[in-house]
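Structures follow.
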Structure I
Amino acid sequence: MSELGSSGIEVSDLCLGGNVFGWTADEAQSHRILDRFVEAGGDFIDTADRYSSWVDGNRGGESETVIGHWLRRRGRRDDVVIATKVGQLEGFEGLSARNIELAVEASLSRLQTDYVDLYYAHIDDREVPLDETLGAFDALVATGKVRCIGASNYVASRLSDALTISRERGWNAYSVLQTHYNLVHRHEFEDDLADLCAREGILCVAYSALADGFLTGKYRRGAEPPASARADDVRPYLTAEYDAVLDALDEVAENHRVAVAAVALAWLSAHDGVVALASARTTGQLDDLVQAVGLHLSDAEMELLDARTACLAPDAGPEAGSDLPKVGG
C-alpha cells in the first residue's frame, strides 16, 4: 500500500487507468475490468473529465459515467479511491476558480458520488495565478467535495512554487504528482521532480507506465505494429536499443514466471514513493498487470534493467504529454 502524500489516504500499489472506458472498452467490458481489479485487491482508479472526448461522437465524461454506473450498481464507493482531473475538457478548460467549481460538480454528477478522493489539475495553466487555482482547490477540500488534491504534468519549478504558496497561505497542498514515467522514459521525472517529491513527501503516480504498450513486449523491431490507436506512438521504440530493453524484461519475466508487463510495472513500484498507473481493455490484459502487485525484483534484476536503459537517449520515445488523451496524464 502507498499513501497519497500526507493525506492519510492509502491506495493499492497499482492504479487502474480509466482512460479506455468508453473508448476501447465499452461499459459492460469496463465493469468486468473494474470487478476483476477489485477482486485482485486493487482500489485506486484514475479517470478525468476529458476521457474520452477524442473519440468521434464522444463529448468527454464517458469514462466518469461508466465508473459512476459501476459504483451505483455494485455499491463499492467506500471500497475504492477515485481520482479525476480538471482543466482539459472542452468547455471546462483551464484552472480558474470558476471553472474548477463548475467542473467538479459535473464530475461528481457523472461519478454519482458526493466526493472525489483525489482531484488533479490535469495540466498546468500559466494563464491563471497559482494562488487562484490553489485557493479553489482548498475550498473544495474544506467543503468535503474533495479529499485531497494533485498536480498532473507539472514541471518541478511550478510544482515547487505551488507548494510554497499553499504552505504560506495555510492551504491544502498537492499531495500527488501524476507524470510521464516508465522504464524507457525516465529523465523527465528523475532529473529534478523525483528529488522534489521525495523532499516534500509527494507520491508520484506514473502514467504511460507501459510506454503505450511497448513494455508489454508485444511490439518488436522488424514487425509492423498492428493498426491501432497506439501504433504511431509505439514506432519510435522499434529500434535495436529498445529491443535490448525487451530482452532484459523477457529474462526477468521468465525468472518470475510472470508477464513482461508485470516486470515493467514492478520496476516502477520498486522506487520509493512511486505508484504505477496502467489501463487494460480486457480482463486478460488486467490479469497480466496485477501480477506486478507484490512482485519483488532483486538488486541484480534492477541493475540489469537500469543498464539496458542507460544507453538510451533521454526520453527518446514519444514526447511527454503526447499521449495525454490516452494514458492517465
Structure II
Amino acid sequence: MRTRLLFLALLPSLLLAEPTLQSSPAVALSFSTEKGSLHQLQVKNTDSEGRFLWKNVGPAILGTGDLWSTLQPGGEYRLHTPSKEWALVWSDEFNDDRIDFGKWEREENNYGGGNNERQAYRTDPKYSFVKDGSLNIAVYRDSHATSDGKTQPYSSARLRTMNRGDWTFGRFEIRAKLPDGQGIWPAIWMMPTNSPYGGWAAGGEIDIVESRGNKVTETLGALHFGGKWPNNVHLDHTYQFPGKSAAEDFHVYTLEWNAEAISWFVDGVRWKTRKASEWWSASARQNPSAPYDQPFHLILNVAVDGRFFEKEDQRADRIPASQFPQVMQVDYVRVYQWAR
C-alpha cells in the first residue's frame, strides 16, 4: 500500500503546494541461522524477459545459530544458504562521495612506514578521497618532518580495514589502476590483525599487488614469513601484462587464500600458487598452515622510493612537477568466503 503525503506551506500572500512525496511500508524480516554457515538474503525480482529470479541483497551473513533480523522495503524475500561457492561477505564499491570510515581507517604515520621510504602517510582528504566511483590515493610533493627529525619531500595516504574487516581465508578481488612515476610504490596487501606468532614477519604478510615505479608492464606478488625481523624470509613472483599495462587501464587483481595454498590472479587468469609447504613460522613449526591461518586485514597505500628500488635506477625526484599528484585509483574491493 502506498501513501501520498501532501504538505502545504502558507506564505505571506499565497498558498503553495509542496512536492508530493510517496512512501512504501517497510518489511521486518527474521530468519533462523545455522552457526558457522553463510546465509544470503535474496529478494524476488523480474528480469527483462519477465522471468522471476532471486537477487542478492547485501553481503552474506555468517550464521550464529540465533535469529537474524533486518528491515527491508516491501517484497518477497528468502534466506538462501549458498554451498560450494564463493559468497560475497564484504565490499566497497566507492559509489558514495566520501570514504566509508565504517570500513576504512586512514593511518597517520610521518615516518613513512620504514624501508627508507620518503613519504608521510597523512589523514588529510587531499591524499585519499572518493571521486567518480573510485577511491583515489594521491602522492604530492609536500614536505614533512619525520618523527626522528628528518625532512622528507612527499606526502601520501595509507588506508586499512583493521578491526573493520578482518578475515581468515577468502577471495579478495580489487579492480585498480596504478600510477607510473619513477620511485612510486603503490601496494595492495594484507597484514595479520592479532598474530599469535610474533612481530613482523613471523606473523606473515601477503602482498596482492605491488608496482615498482615506472615498470608498469609487470606486477609483483609476495609472501613474507619465517622469523621476526631480521630473521625473516620472503617469496616473490612477477606477472607480465600481455596487453595494457597497470597504468594504462584498470585490471582486476585477485587473491585466493586457504590453509593449503595462496593463489594470485590478474583479470581472471591464475598466474602463481604458493603451497603451504613453501611457508613457515619460526614460532609454530609444528603448524603447517602458520602463519597464514589467522585473521588478516587489507591495506591500500602509495609509498615513495626506499629499499624496494635498491636495484633500480629510479627516483621520484626525477618526476616533473607537472606530473603530480601520482594517483592509485581503486574501483572496488570485494571479499568472498567459501560456502561449505
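helix-only ellipticity at 222 nm (-39500 (n - 2.57) for each DSSP H run of 4 or more, over all residues; to 500) was computed and gave 0; which structure, I, II, did it come from? Only structure II yields this read-out. When log10 I(q)/I(0) by the Debye sum over Cα atoms at q = 0.19, 0.23, 0.24, 0.29 Å⁻¹, for residues 119-158 alone is computed for each of I, II, the one that comes out at -0.55, -0.77, -0.82, -1.06 is I.
To test your reading of the models, identify which of I, II gives 18.7, 56 for Rg and Dmax of the Cα atoms in Å when calculated.
Details: I: 18.7, 56; II: 23.8, 85.
Matching structure: I.
A value of 35, 27, 21 was computed for Cα extents along the principal axes in Å, for residues 79-166 alone; which of I, II is the source structure?
Value 35, 27, 21 for Cα extents along the principal axes in Å, for residues 79-166 alone corresponds to I out of I, II.
Laboratory data are not the source of any read-out in this text; all were calculated from the coordinates shown. None of these values were measured; they are calculated from a predicted model.
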